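Each in structure tokens, the structures are laid out below.
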Structure P
Amino acid sequence: MPTDSIDLSASAIDPADPVYRAMLEDLQGDILKPNGRKFAVHIVFQFHGEVSAVRGWLTSLATRYVTSAAKQFADAQAFHKFRRDGGPFGVLALSALAYGWLGFPLEKIPRDRSARFLAGMADASTRDLLSDPPVACWDSWAQTPIHAILSLFDNNRAVLDALVEVIRAGAAGKANVLSAEHGSRWVNSRGQSVEPFGFVDGISQPIFVKTDLPSGQPPGSYDPSAPLSLVLVRDPNGSDPYSHGSFVVYRKLKQDVAGFNNDVQTLADKLRINPSLAGAYAVGRFNDGTPVILSDTPTGQPDNSFQFALDPDGARCPFHAHIRKTNPRGDTGRSNQAPLEVERSHRIARRAFSYGSENGNDVGLHFFCYQSDISNQFEFIQSAWSNMTHFLQMDTGLDGLIGQIPMPPGECKRQENVAGAQQWPNAWGDPSKGTSSYGFGRWVSLQGGAYLFAPSICFLKNLAD
């Protein structure tokens, strides 16, 4: 057994390496690699009652439902060999309010660089920074202080429904179940995972495991690898040097599919292009995942090896396109805004499940992401990139999907086309043709969320003591 602590600067790790065995056994799953299940339910709690009883109950939840990263990797191997999925999968995360409620002093509450975890998503300073709507506009359950979220995943929705009822019963006298938010993976006719607007989802992610890295990439390709430090921090309440956790951002994002599609058609008419290309300009990819920087038509190839250096003028993929705003792939270095290593430090490990009926109106994403620093990662992406109208150059405009501006006081419905126009290519790949201005509407709205910490498993299992 190794005696030194884990080197978090390491990337492309081998989970089978004994150096990582103790860390992975104590680390919750889903952080370094998506869990791959088809269905999810996020059970939101607010504690009450005796602190000792709640601590014991949390320990029982962790013992029964939380999945370690070590088990996740072992189950993945078994699935590839024998097609066994490993059964239900669980992650338990706590808010800063929960640590205080459970009796932990300030110095024992996990702390990111700017103490954003301590502030929380509902805090006025956070909402001002992100241009989020007032808490009064959120779903009613999200307006209540949140202490914990237990996320459960399985390939059988009925299994999750049964677990929710068991957990509700067990929470009696210890926690109120504020909500049980269900989600699922939507797929298109090709079997690809898609989000409610119909675009292939989850193509580009930081990769921490050697076997997940793409092979045969040509020189100069985008490097998706990431060090462990991008998502992991030492757990201040862990029992040994291998105890790590990760900060979690959860946002329930409602999507107005009809509004988005109508806006795409209007933009297509203005530019005199196919609506599929207009949508790709907003997102950065066609519905099938084809990067618009590589093609002006969908090809069925969700390539992830491209660099935005291929398009320095934004004539193929506009600077405001969602994927270019949230992962500029060297753009900020070319514009002298930040070195490449700094730009890459802002990446997040994104996890999301769609919610609602595919034919319904109340649809969207349960967006989760893991990071080591909420301020430097999620908040930076949202406030300094997605919401910044002068991104890379003047008058770029907001992110075509998640860019936000402050709402007028007392209003909850985000108005359409109120943020100023974005600049759209008049001819794909030909910067000499110039751009046209059009203010794309805001078709994604926040319905609630929380800042959380996914602690080490040993911490959760020792809470009762």
Structure Q
Amino acid sequence: MKALFLSLGLAALCAPAFAAVTITSPANGATVSSPFTLSATASACSSQPIVSMGYSFDSSAANTFFTGASVLTQVAGTTGAHVLHVKSWGNQGASCVTNVTITIGTASTGVSGSTTNVVVSSPANGATVGTPFSLVASGTLCQGQSIGAFGYSFDSSASTIYVNGQAVNAQVSGPAGSHVLHIKSWGPNNAACDTDLTVNIAAASTSTSGPTIPSNAIAVQGIQNLGTWTEAFDTGITTGGATSSGIMGLVTSPTLSGSARKFVTTYSNYGGERYWANFGADTAATNFVYDTYIYLASPINDIANVEMDMNQVMANGQTVIFGFQCDGWSMTWDYTANTGTIASPADHWLHSNQTCNPQSWATNTWHHVQVSYSRDNSGNVTYKSVWFDGKEQDLNDTAFSAFALGWGSSLITNLQIDGMTALPGTATVYLDKMTVYRW
């Protein structure tokens, strides 16, 4: 077969072109305090509908992302002159940017407590909660100004999570123990308010039960050791100048089973390298568990996505793509869908409501990833759950994911590593104890 995986156009974000971002605040050349209000909208990017926006400072590769075609948030930065890059991305990978020059003056100290009408509905002050727990809060005024953004942080941490609008309803994770939770709000003219409460976070569940696999399931084990592994640049990445290359081979360290497969990927301009192996054929099976251990060698600061897929050719000759990835842009587990038809396919990544960010994975250690999914005879795929290091995250997402690719009968697994910056980068990843169960 000439190609063993459909090139997914959303595999990476693209380099700036045809900027269509309108910034209402701050003005170009303005002097602002920190944090300051960023308000911007985008109508299209290279004629593509906008799916997300973001910003970065100067030459930093660290982007902050927001879903949708507008952003209203509080931005913190260091004192001095800066170039603020306000970005937008289209639904087919186009990337646009508008730059403004600002000078950040002395940081605002803000105001605490009584100057805001913020009400926290959950959790209650002094409550014992699990992780993640629900944070529900709302309000309209901060120092007499209409609230435009919320945020929250723990204890003395400088890391604040921002949420646009006059309400926040979020799932918050934190370390076990007693904490002060700061619920923050901001007005458009640098008003800053803070409502604090104490929470006690109970230790997270350490259940390692994993997905249920029936006794009659067929298991293909040690897939990392197969001699059918091949690699190629993902041509679905439409970034101008995107490149990648990869080398791979079996190693005895680090390993869990005595033999792991090592992948060294080099990329630039958001390029991504795809590795795949054919491990059999079965047109009848409709239930699957993808089970592997993955090891990210330090550093991982330029890894955008870790993609772990499986493909099956059904009895009707159509190929079902069980695409699944940990998305460092949206910080979610993503799955693929054919949003068009068999005759006119439109392959897209869809975000689940479960969080995942490869940048937060502990480096130089083995992580256990198990994904449970099934399909019907029409190619509708239900992604049931993902287990990461023994902790289950419910997905329960169903999407049509059948494509007429003309492949012969086969079962294929894929690993893809995508770069996060335009700068050249290298990632070293290992797979071990790779097993696919089917029934």
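No lab work stands behind these numbers, since they all come straight from the coordinates. The model shown is predicted, which means the values in this text are computed figures rather than measured ones. Cβ atoms are built from the backbone, for glycine too; each structure is taken alone.
Computing relative contact order in percent (Cα under 8 Å, 6 or more apart) across structures P, Q gives 24 for structure P. For distance in nm of label points 7 Å out along Cα→Cβ at positions 244 and 260, the highest value in the series P, Q is held by structure P.
Kindly point out which one of P, Q the value -6500 was derived from, the read-out being helix-only ellipticity at 222 nm (-39500 (n - 2.57) for each DSSP H run of 4 or more, over all residues; to 500).
Numbers: P: -6500; Q: 0.
Comparing all candidates, it corresponds to P.
Between structures P, Q, the calculation of FRET efficiency 1/(1 + (r/R0)^6) of positions 84 and 148 (r between Cβ atoms, R0 = 35 Å, to 0.05) yields its largest number for Q.
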